[in-house]
Structure 1
């Protein structure tokens, strides 16, 4: 069993007086704990869950509450024997497993608050390359918990700093990240573009495409009623992307935008393989 400490430090407003509004403070801690549990469960098993019973190899426990301004302690208990994140037959070393899990937590959290994160461990880099669609589905599953984790921001504290072992920074939540995760604009305008498929999970309908006009990838989702019709097209595009070709697919989509107009997600309405 590997124990991974996480410190949650709240500052500003009531937190500077070593207290918090009980409901918002405990709601934030519950949301963060849920997101950490979902990520740890996936790291241990390779399965994405949103609720219910979680694998006993991955648990998140409340360790302590201390003044200073307000400091919560969480401990992730993670069994390092054959975790999914390292791959079957991988080098099963506790330090490697813990570093990979911290890296995965950073990646998923930052996807949800509109920040970029390049994998810092080989395990997460391979996971991102080979199972990018899984990570988009995991980001979607953890979004409600991370949105709830922001409950205390502006309602008792200005800033939440999340820190791993040896004071390794994981993320910072503040007013800007709360606006990003809490406010979405539904843009029903139908847009047509040729895109490259960077990641896709056929089971969940989540993935990412590279938007050549924006010069970056954007999360996508195919509504459940359309997944059967379009997943073969997205699968073809992902295969071409993996082979390093310049082949694209044509998609029609509407958008979910952040409060500042940045695209958060494309909702795929149609997808075709262009005729050569």
Structure 2
């Protein structure tokens, strides 16, 4: 057995297999060190020792650990207090007409049941590109990934998955058991400022997919004189939890010699799906 001390002085004992997982993971020490050095809060989004051990055992990609380490360092703040001025983040406000088009996009050909489900979830349409710093164009025309995300648990999407994937371009749904297990570990403590769970939000899904699925593709691009532009259109405004993760990803990728720049279009008053109808009618 071994023991680790939290900053508050409490000791957390674990069996030797957990210790073996810890010392076998080169990012684990960084993860625990960041936790010990960072001021703690009583907010439920605060990682604890159990979460850190779960992360260690999940065998994430190295860059995913970099994101979680930066997430530890980044305090949760009220909406827009810091996010809209954060480095690497550009938010473009949609008007009511643009929100209406975005909300109804891809819904017309869905069956009534699938449409009802679709319109009660957030949707996030994402384009990832490798942009030349000099020309402002893609380094190579093939340096692009286009994806769509729907909020909610994967198991809730399963009854509609075939129809949704036939109508919504490049829809990403996490169904592989190994990926789903890692995702459930990754989204622990994704909780916003008002204590609402955000574990299955679209932005969390996107960040998991970028780091765990798309990373090898992104890493294969020639980024000598370029940056990774992540453009997105979100039906709902970005919650404080997702703001925290997105903001944390910007310094995290510098450890991989990459630069992320986000450009996200959203409506500043579209905080909940049930408010959308009032905004667009």
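Where does the value 26 come from, among 1, 2, when relative contact order in percent (Cα under 8 Å, 6 or more apart) is the thing being computed? Checking each candidate, the match is 2. Among candidates 1, 2, the computation of P(r) over Cα pairs in 5 Å bins from 0, in percent, for residues 69-108 alone that gave 5, 22, 27, 20, 12, 7, 4, 2, 1 used structure 1. Taking 2.7 as the value of distance in nm of label points 7 Å out along Cα→Cβ at positions 133 and 181 derived from one of the structures shown (1, 2), identify that structure. Working through the options, I get structure 1.
Who wins on distance in nm of label points 7 Å out along Cα→Cβ at positions 85 and 157 among 1, 2, i.e. which is largest? Between 1, 2, the highest calculated value is found for 2. A value of 3.2 for distance in nm of label points 7 Å out along Cα→Cβ at positions 77 and 213, calculated from one of 1, 2, originates in structure 2.
Values quoted throughout were computed directly from the atomic coordinates according to the rules given, and no laboratory measurement underlies them. None of these values were measured; they are calculated from a predicted model. Cβ atoms are built from the backbone, for glycine too; each structure is taken alone.
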